[in-house]
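K.L.:
Take a look at the structures listed below.
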Structure P
Amino acid sequence: MAQARLLMQLLQSELDELEQLIEVAETRWLQRCARRDGEFHRPPDSLQRFRDRLAEVQKLMENLRTRFLDG
């Protein structure tokens, strides 16, 4: 149970970092779109990777919570 809590803390830190990275990447992308710089109307691949990893971390946290921390 202690290991599950430690892992949950690590995952929460990663989730927080990913949310910040996504916010920065989205802001930069929207600024490029507003300036109409070239092909920047499609979200950058890095933004999609951050979003995919965020979803993965959220799923891991939910599974960990369900299996070890709830009940």
Structure Q
Amino acid sequence: MDENEFDHTWIAAFAATNNTAALSPEQVDALLDLAGRAAHQSGERRNAPLSCFLAGLQLGQAGSTPTAEAISGF
């Protein structure tokens, strides 16, 4: 597998174990983009997962479906 390819196997198994829907390729791309922007714009890589978590919380509290478009809005 190319280093730029994403293997959905682990994240799909994680989602299934936690009784939630697997991420679509579009959601994966949007989340990875958000994580990259958070890490690079803040200068702190640890902000990447935290920003994704906060985006998920906000979308969940708003009752929104975490579509790639909604995720990209952050």
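Laboratory data are not the source of any read-out in this text; all were calculated from the coordinates shown. Keep in mind that this is a model prediction, so the values were computed, not measured. Cβ atoms are built from the backbone, for glycine too; each structure is taken alone.
K.L.:
Looking at distance in nm of label points 7 Å out along Cα→Cβ at positions 34 and 58, point out which structure of P, Q has the largest value.
P.N.:
With respect to distance in nm of label points 7 Å out along Cα→Cβ at positions 34 and 58, the highest-scoring structure among P, Q is P.
K.L.:
Same structure again: Ranked by volume of the Cα convex hull per residue in Å³, which of P, Q sits at the highest value?
P.N.:
Numbers: P: 69; Q: 100.
Comparing P, Q, the top value of volume of the Cα convex hull per residue in Å³ belongs to Q.
K.L.:
Follow-up question, since we're still on this one. For which of P, Q does helix-only ellipticity at 222 nm (-39500 (n - 2.57) for each DSSP H run of 4 or more, over all residues; to 500), calculated from the coordinates, equal -19500? Let's see the in-between values first.
P.N.:
Working: P: -27000; Q: -19500.
The structure behind it is Q.
K.L.:
Still on this structure, I have one more. Given a value of 49 for relative contact order in percent (Cα under 8 Å, 6 or more apart), calculated from one of P, Q, which structure does it belong to? Mind showing how you got there, number by number?
P.N.:
Values: P: 49; Q: 29.
Comparing all candidates, it corresponds to P.
K.L.:
Let me ask you something else. Looking just at FRET efficiency 1/(1 + (r/R0)^6) of positions 10 and 42 (r between Cβ atoms, R0 = 30 Å, to 0.05), which of the labels P, Q belongs to the structure with the highest value?
P.N.:
Values: P: 0.35; Q: 0.70.
The structure with the largest value is Q.
K.L.:
While we're on this one: For mean count of other Cβ atoms within 10 Å over residues 26-33, which structure out of P, Q has the highest calculated value?
P.N.:
On the way: P: 13.4; Q: 17.1.
Largest value of mean count of other Cβ atoms within 10 Å over residues 26-33: Q.
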